[in-house]
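Asks: Below: a set of structures, written as structure tokens.
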Structure 1
Amino acid sequence: MNFDLTSNFDLNELYLIKEIDGYAPEIGRLVSIMKWARATTLQSVRNLSIEQLDYLHDDQSNSIGALLLHIAAIEVSYQVNTFENRGLNSSEQEQWGAALELGDRGRSEIKGRPLSAYIEILNNVRRKTLDELKKRDDNWLFEVKPFWRNKPANNYFKWVHVFEDEINHRGQIRIIKKYIPQLESN
């Protein structure tokens, strides 16, 4: 399995929230948490087949593959929101729409991919996030702008929400795995 995480992070330090060379101090701590969230997500999908990634428990469920792509899509939407101060454009909406919406569209469009394809997308999206975060200082984390329903939010909250969303979906992935017949004994 590719535990790339898109940087030279030492996985032996996975449980340390700390400053990271190349990042402002507070941003480094945020990146430490993002690294842990991603490592645990990747661990939860290790060795899954295409059939397992596409498994639907019922006609309302999301697949594990769709949830992985959703995790990437959420990160992309927050990249454009916080780094470019805009929403997704029509091209980005088309590219990421099924992953953002999930539901019927996700079930229809997100399937048939090997785990390596999802990991590559996750790594590419994260690589951009890490590159952009290196360009910012800690003051950027505390910039406040209107957010959901016009409530004030800072960039720190927005990025905490990105990995909070990932952790939430990782929990869903773990539940879905329990229903996959081939994994019942695992």
Structure 2
Amino acid sequence: MSHLRINKVLPHWEEIHTIIFDFDGVFTNNKVWVDQNGCEFVQCDRGDGLAFDILRRFVRLKNWALDFFILSTETNPVVTTRARKLQIPCVQGVPNKAEYLQSYLSKNEKTKDGLVYVGNDLNDMAAMQMAGFAIAPSDAHPIIIQHADFIFPQEGGDSFVRGIIEHLVGLEHMSEDEILRLL
């Protein structure tokens, strides 16, 4: 993977207990189509589905105690539908993500050091500051770019989530046989 901007080294997978993904601008290109009836449509990257399949297999093979889910400020059936398709949990309607994360960490007796937060916009800033590690796409808000520990070259919704997962599991360093075991 080329042209990553790294402000801090991504922890080894064993050091991560939770990955939290914002939705809009992370799984999507942050654009929305609205039809004449008010129905919203967003564009997501189909490659994310395979990436989550790889992540789940990697987690099983390594016996890795990893939680991962989508955390969204907005409540939207598009988010629910995509999360269901990707087979990942989704928490929506969270006006203050940092408060939610504080509660999550406390309730689950986890530290911020093993928490990775993936976001792109200003409403992710407090959560990114609170997390042990923050990741953003290259088209994130300029202030978020300043707060991110790792900026991927992909824009949101353009293989960004897949890039994170492949980098995290070390796919680029695996043999073909190792990759095939994850498929």
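Asks: Can you tell which of 1, 2 yields 3.0 when distance in nm of label points 7 Å out along Cα→Cβ at positions 94 and 126 is derived from it? Numbers along the way, then the final one.
Replies: On the way: 1: 3.0; 2: 1.3.
Here the read-out was taken from 1.
Asks: Now, a different point. Rank structures 1, 2 by mean count of other Cβ atoms within 10 Å over residues 62-69 and report only the one at the top, that is, the highest.
Replies: Details: 1: 24.8; 2: 13.9.
Largest value of mean count of other Cβ atoms within 10 Å over residues 62-69: 1.
Asks: Assign the value 10.9, calculated as mean projected area of the Cα convex hull in nm², to the correct structure from 1, 2. List each step's numbers first, then the result.
Replies: Numbers: 1: 10.9; 2: 10.3.
Among 1, 2, the structure yielding 10.9 for mean projected area of the Cα convex hull in nm² is 1.
Asks: Which structure, out of 1, 2, was helix-only ellipticity at 222 nm (-39500 (n - 2.57) for each DSSP H run of 4 or more, over all residues; to 500) derived from, given a value of -20000? Write down the numbers at each step before the final one.
Replies: On the way: 1: -20000; 2: -10500.
This figure was derived from 1.
Asks: So if we calculate FRET efficiency 1/(1 + (r/R0)^6) of positions 118 and 142 (r between Cβ atoms, R0 = 30 Å, to 0.05) for every structure here (1, 2), which label has the highest result? Write down the numbers at each step before the final one.
Replies: Details: 1: 0.35; 2: 0.95.
Once FRET efficiency 1/(1 + (r/R0)^6) of positions 118 and 142 (r between Cβ atoms, R0 = 30 Å, to 0.05) is worked out for each structure, 2 has the highest.
Asks: Another one. Given a computed value of 1.9 for distance in nm of label points 7 Å out along Cα→Cβ at positions 22 and 110, which structure among 1, 2 does it belong to? Kindly include the intermediate steps, with their values, before the conclusion.
Replies: On the way: 1: 2.8; 2: 1.9.
The value was obtained from structure 2.
Asks: Of structures 1, 2, which gives 1.3 when distance in nm of label points 7 Å out along Cα→Cβ at positions 14 and 174 is computed from the coordinates? Mind showing how you got there, number by number?
Replies: Values: 1: 1.3; 2: 1.8.
Label of the source structure: 1.
Values quoted throughout were computed directly from the atomic coordinates according to the rules given, and no laboratory measurement underlies them. Owing to the predicted nature of the structure, the values given are computational and were not obtained by experimental measurement. Cβ atoms are built from the backbone, for glycine too; each structure is taken alone.
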